[in-house]
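Next up, some structures in structure tokens.
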Structure 1
Amino acid sequence: MKTYEIAAIPGDGIGKEILPEAVRLLEETARLDGDFRLEFTSFPWGSDYYLAHGCMMPAEGLERLREFDAILFGAVGWPQVPDSVSLWGLRLAICQGFDQYVNLRPARLLPGIRSPLRDKTPADIDFVVVRENTEGEYTGSGGRGHRGLPGEVAIESALFTRAGVERIIRYAFELARRRPAHRLACVTKSNAQKYGFALWDEVCSQVAEEFPEVTVERVLVDAMAARMVLHPETLDVVVASNLHGDILTDLAAAICGSLGVAPSGNIRPDRALPSMFEPIHGSAPDIAGRGIANPIGMFLSAALMLEFLGETRGADRIRSAVERTTAAGQVLTPDLGGNARTVDVTNAVIAALSD
């Protein structure tokens, strides 16, 4: 029987509530499948660790994670720790340290969940955003000078390399080729940012020649934001830079009913180092500790992890159980209009695993 070693990092806020529920779901999924096992090792890193030790994770943190098959991550961020410290000290440290250059974010309206878009159904909202995850606007390139003076200056530079742009665009084309619609939209702002995003446009055109079966279009990011609201049914695979992908996928989650249902994977495609799977919603300090956080985004991230590990049957089992639970409409957390608690949703999804 195959055994996978999984690093579990609950992190901050509701991450501490939803990740243990995902572990419970995964263990039951493995038991029902019978062909694989999951061994979890938990790491108490995050803002509490920072307040106690002055760092979000120990200096040898990446070395400790290196030997795992995958990482399951809850959330990061807490009011007592500056966001620039918490994000760069943990999540981005892992993503960039392990070169997890693909941030894969499926956007699908689940059965039984009402989209804020009038008359849209699950058939209308089913696309994937491929977000570049290690360079672009989030490299930390820049600086500040003359701090506190009237002439203070802050420079934040976006960094695009041909190698980085090509590999994310190629990944998106390969994904589009596997999906039934064979469509790809490359999102930039090349009309106003004529260097970095002109490179994106050029590379997209070059890579497109290798994928004649994929219908390609280039879309400006502001136009894509409008299109996600007006015509989400026209989208299949969307590839975007780090910042653009980050913003667009919050919008994508919103039109799917809640940020609480949106999964993601930070993927190292060559598998030389572990990939990390997490919901996109963040630590939600306003509801942390109340037991009402929506675990569905965490569950679907766990399904992405199983799929990446090659356990597609287990991944499909989780997705089907989630869909049966939402379609029934009886056990939903407050963000979806219900009154269920986090543990209630877990219990319902686990019960649906065997249906």
Structure 2
Amino acid sequence: MKKTTLFDVHQKLGAKIVDFAGYQMPVQYSSIIAEHKAVRNSVGVFDVSHMGEVFVRGEKAFDFVQYITINDVSKLTVGKVQYSAMCYPDGGIVDDLLVYKISDEEYLLVVNASNKDKDFNWMKENNIFGAQLNDESDEYSLLAVQGPNSQKVIQKICDSEITMEYYNFIKAKCAGVDMIVSRTGYTGELGYELYFKGNETDAEKIWNALFDAGKEFDIQPVGLGARDSLRLEMGYCLYGNDIDQNTNPLEAGLGWITKLKKEENFIAKDVLIKVKEEGLKRKLVPITTEEKAFPRHGYDLTVNGQVVGQVTSGTVSPILEKPIAMGYVKTEFAKENDTVNFFIRGKEIPATIVKLPFVKK
């Protein structure tokens, strides 16, 4: 198992460590609910150094990224970030990812930890343009600083103004270290992600600088457990649960990043156009109930005793204090305010399809 540069710090803090995506990662420090609320109410720090960073360089960098991703890279200007995905030729999702435009001839693709080897191989196999591809995941550490007070904390240790808009980034020196500071995150809160190179000593220095700067805001370390519940409250997809090789981006509610009208061809474009023309057979929908329940991945969703779908992600929301879930449902049962049932231990629990996000910001 790999360890991030901050593994020793997590151990010193008494984190519960789990194996995740080939890394030993902190799942929680105090409790998932307390860490979740720290991010919603003030500020928390996540070590997400297990994520993958692939750099695409050269005069054919744009052509390659435009071909391998479903969003329209031509809309990016230097300093902007784009949420996107890569698809297999049949429309199934290879991974969802972030695309950073560093220059006209350099892009950074940030991919999910559990997929990074698969993703890099997919990129190499489909590099028909001869772009330079470099997997630099092992060289980078990544911290996510999320919550209403995140900007105040980071600004204290940064030499540049970090008042950029959502999905923008700058290069800056923070705690004396050169890094990419992006206004991104997976929580729905004001937040930033810090990409930097360096060893364990450098990483601990940055971690300590953040916690010193955030002391007045009761800054907290946050594990993977709260990361999952935070993203689910916003309805953000998780690869392996809500999206995978057996789902296409249109049925997953990612039509807004699927640019079927972009001029250039991209992998699965024709298939996805056909899917749209023929109409969706199922949709990923947000579901909640006022009943006591704990919906989990894989549970059936029923209507009149018939299975009409499955839960892909579920929990009890720490903020709403009631069950929330996402799941695929046959299209005829997928409208907002439609009633479906969570089928839990032989019992049907009535639930309602709602509008995202579950927690309104």
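Out of 1, 2, which one gives 25.0 for mean count of other Cβ atoms within 10 Å over residues 13-20 as computed from the coordinates? List each step's numbers first, then the result.
Numbers: 1: 25.0; 2: 14.8.
The structure behind it is 1.
2.9 is what came out when distance in nm of label points 7 Å out along Cα→Cβ at positions 189 and 309 was calculated for one structure; which of 1, 2 is it?
Derived from the structure labelled 2.
Calculating distance in nm of label points 7 Å out along Cα→Cβ at positions 157 and 333 for structures 1, 2 picks out 2 as the one with the greatest value.
Of the structures labelled 1, 2, one was used to calculate distance in nm of label points 7 Å out along Cα→Cβ at positions 293 and 325, giving 0.5. Name it.
Details: 1: 1.5; 2: 0.5.
So the calculation was done on 2.
State the single structure among 1, 2 that was used to calculate FRET efficiency 1/(1 + (r/R0)^6) of positions 85 and 181 (r between Cβ atoms, R0 = 25 Å, to 0.05), giving 0.05. Clearly, the read-out refers to 1.
Ranked on distance in nm of label points 7 Å out along Cα→Cβ at positions 221 and 253, which label among 1, 2 comes first with the largest value?
Going through 1, 2 one by one, distance in nm of label points 7 Å out along Cα→Cβ at positions 221 and 253 is largest in 2.
Quick check on the output: -6000 is helix-only ellipticity at 222 nm (-39500 (n - 2.57) for each DSSP H run of 4 or more, over all residues; to 500), derived from one of 1, 2. Which one produced it?
Values: 1: -12000; 2: -6000.
Only structure 2 yields this read-out.
Going by relative contact order in percent (Cα under 8 Å, 6 or more apart), which of structures 1, 2 comes out largest?
On the way: 1: 22; 2: 18.
Checked 1, 2; max of relative contact order in percent (Cα under 8 Å, 6 or more apart) sits with 1.
For which of 1, 2 does semi-axes √(5λ) of the Cα gyration tensor in Å, calculated from the coordinates, equal 30, 26, 21? Could you put the intermediate results ahead of the total?
Values: 1: 30, 26, 21; 2: 32, 28, 17.
This figure was derived from 1.
All of the numbers you see were taken from the coordinates with simple rules; none came from a lab. Quick caveat, the model's predicted, so the values are computed rather than measured. Cβ atoms are built from the backbone, for glycine too; each structure is taken alone.
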